[in-house]
Structure formats: structure tokens, C-alpha cells
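Each in C-alpha cells, the structures are laid out below.
Coordinate-derived values only; no laboratory data. Just so it is clear, the structure is predicted and the values come from calculations on it, not from any experiment. Cβ atoms are built from the backbone, for glycine too; each structure is taken alone.
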Structure P
Amino acid sequence: MPDHYYTKNPQSEEKRMTIQATLNGHSFTFHTSTGVFSKKSVDFGTKTLIENFKEPEIDGDILDLGCGYGPIGIALAHKYRTRHITMVDVNERAIKLAKENCVENNVKNVTVLQSDRFIQLENKQFAAIVTNPPIRAGKKVVYALFEESLAHLLPSGELWIVIQRKQGAPSAISFLSSMFTEVETVTKKKGYFIVRAVKG
């Protein structure tokens, strides 16, 4: 069975590469590899999520959930220097790359942890959680991730996600609306929905 990017310890041969990406008007260098999500470029959904995210009004840290090699967390850490960004992923290869990329891009207001969802963040709550969820892991996993995110947000905290219409954006928005006080579609672009959900 081939590796998925949400595998804890990818067995595929590690073939590293270096890519460039402009996010929020700044040029970043990322080291990537086989066995991680979107290894050849920062994917359109992730880039759209980064560029539409707005800093929450409340104080607190920001979580990049399922950080991969780090584009979301690193771009946000660069833009919001007074915020601390926590970056987690189940994939050990991705975490190794994310740590390297924090150094490569000189962001210091970050913590990078290997964690299966919230296991290493048991008592932690955040002002915002930002995620490009692992759609290929299945609806059950993704919806559980949304439920766990609610528990790990501070009051008035925000969950930001990117999801494609063809991957079930309307039903995901409906599910989020059953839990969160306010759910809005911030933008739609090329079939991608950027969704912000606020905890009451």
C-alpha cells in the first residue's frame, strides 16, 4: 500500500527537493520530500488559505494543524511576529522538514511538534486554528478533527479551513454550523472554499 502524507512514518524512499513560494508578498524557501503533502509546490488551496487568513481579535497562540513541511505556520509566523505559532503533524518526515524550514526562513516565534491531531496538545487552547484538512483520510477523520478543534479553541477563537466543493465543502460547512456560533465562507476561488468558524 502506498504511503499517504498522513502516515506517521513514511516508508517511501526520501527524495528531497527545494522549492520557492511567494506567500503574502514574501518569498520563502522550503525543503520538501517524497512522502509529504504537495511536495513540488505550495498547493493552490493552502496558498489561498494563507492569503485570506486574518489575525483573530483575541489574544493567544495560533495552531497550524497538519502543518506538512510548514508553509502555513511559517508564513503566519513571518507576518504576525507578536503571535506564537504551534505547528503539528503526524508525519515525522514532514515535522523534520518543517523544523528545517523554520530555520531556513528565520522564523523564531514557532514550536514544531510531532502529534497525531491533538494528542500532544491535550490542555492547550488557541486563538485560531488553521488547517488544510487531510481529505483523503476520510470524512470521519476530518469531522473528528473539526470537533476536536472546537474543544481546543479559546472562547471567540476561530477555525480556518480550506476545502474544495468537490470534496464536500457544502456538507462540511453544514457540519461546522451545527457546532460553531458563526460560520462564514470568506472566499471561493477555483472551487476552493475558505471557511472561518467562530466558537461562541
Structure Q
Amino acid sequence: MATFTWQVYANTPAWMGVSSNTIVFSGSRTDLGVPITVGTWNSGTHLGNGDPGTDQCGTNHVPNVEYVSNTQFKLNGGSTETISNANLAATECTMRILFTDASSVAVSNARFYAFDGSTTTAEAVGVEAYAVEGQVGASTWTLINDDSANIGGDNSGERLTLSDQSAATEHTFYIAVSARPESVGAKTQFDFGIGLTYS
């Protein structure tokens, strides 16, 4: 049976399952309850047990990857860096998603997207977000959600295309995400999805 497992790099530090928790973007590296000022990017990323709930990160918080420009980011509030395999390590990405199957399968048409939590083709409400796949030679962010421009959801040209992977029983996708609110108020209609074809 094929399964997806969503994980973040936190706790001891170590990869830990998201499970029933929520990936929370905030305005603080240490406090998931601090809101992000409208028009500014996340300065903290956390694992919360609600929207946002209480922090479930453990010893260390989830790495925070902040959008700077189409080819640049800041990690955990540090200096501006250019997107590359060397500068954005696997353990520095916002999350990793494991796709496993009992049989050895190849994956294609893989994509990562933001949506409103109900309809996979509808954009997340009140949010602008970018994503990039780590450790595959990517050098630019992809706009995956912009509610004011009606961009987002599992639609061609509105999602992050992930790398094809050859036959194996486990496939790993490292993904960095940066988000900012387009208006005041909690953004609870902001979820992520992944899809792929395997054979």
C-alpha cells in the first residue's frame, strides 16, 4: 500500500512526523502565537497542535526559510543566501515528504501545492506563498499561492513541480515554503497537498 508521510526537522533535532499537527508560520522564531505583519514574510516556522495551538517542536523549532527574492532566501533570520543545493540543505527545508510503497515504483508528475483545505483546485484564502524543492538543483522559488491574483491549488502553472524519481520503495521530497498574509486575521484556510503518478 502506498503512503505519504509528512515530516519536519525539529525536536532533538531529528525528523519527526507532522501527524495530526499543523505547520504554522509566524512572526517569531520562538513563539508560534506571534502574527506575521501584513505584507511581510514569515520569520518563524513551527509545529502546532491546532491553528496554531501550542508548540510541538520540541528542543528546536522547525527551520524557517524566508522568501527574499525569486532566487534568494534567509534561513532562521540569518543573512541573505542564493538558492542552491549547498546553501539550502535537506535539514534546512521546511518539510520533507516521504512516499513509500511495498513495491519498487518510479514516480512522475509529482507536484506540491497550497489550497483552501476543502477544494484541492482552490487557492488558500488571504495568503501569498512560495515554495522550492531542495536538493535537486533548483535555483528559484515558485509562486504557489496568491489569493489576490487567484493563484493556487492543484492547477497547472499554480503549483511546484517536483522531480521525477526512478524506481524505489521510498521517495523523498524536501520542500521549503515561505508565506505572508495579504490581510489582517488568522489564515486557517491554508493547507498543503501533494500528488504524483507512480508505476
Given a computed value of 1.8 for distance in nm of label points 7 Å out along Cα→Cβ at positions 131 and 147, which structure among P, Q does it belong to?
Q
Output the label of whichever structure in P, Q has the greatest value of relative contact order in percent (Cα under 8 Å, 6 or more apart).
Q
Can you say which of P, Q returns 1.1 when distance in nm of label points 7 Å out along Cα→Cβ at positions 35 and 91 is computed?
P
Note: helix-only ellipticity at 222 nm (-39500 (n - 2.57) for each DSSP H run of 4 or more, over all residues; to 500) at 0, derived from one of structures P, Q, originates from structure Q
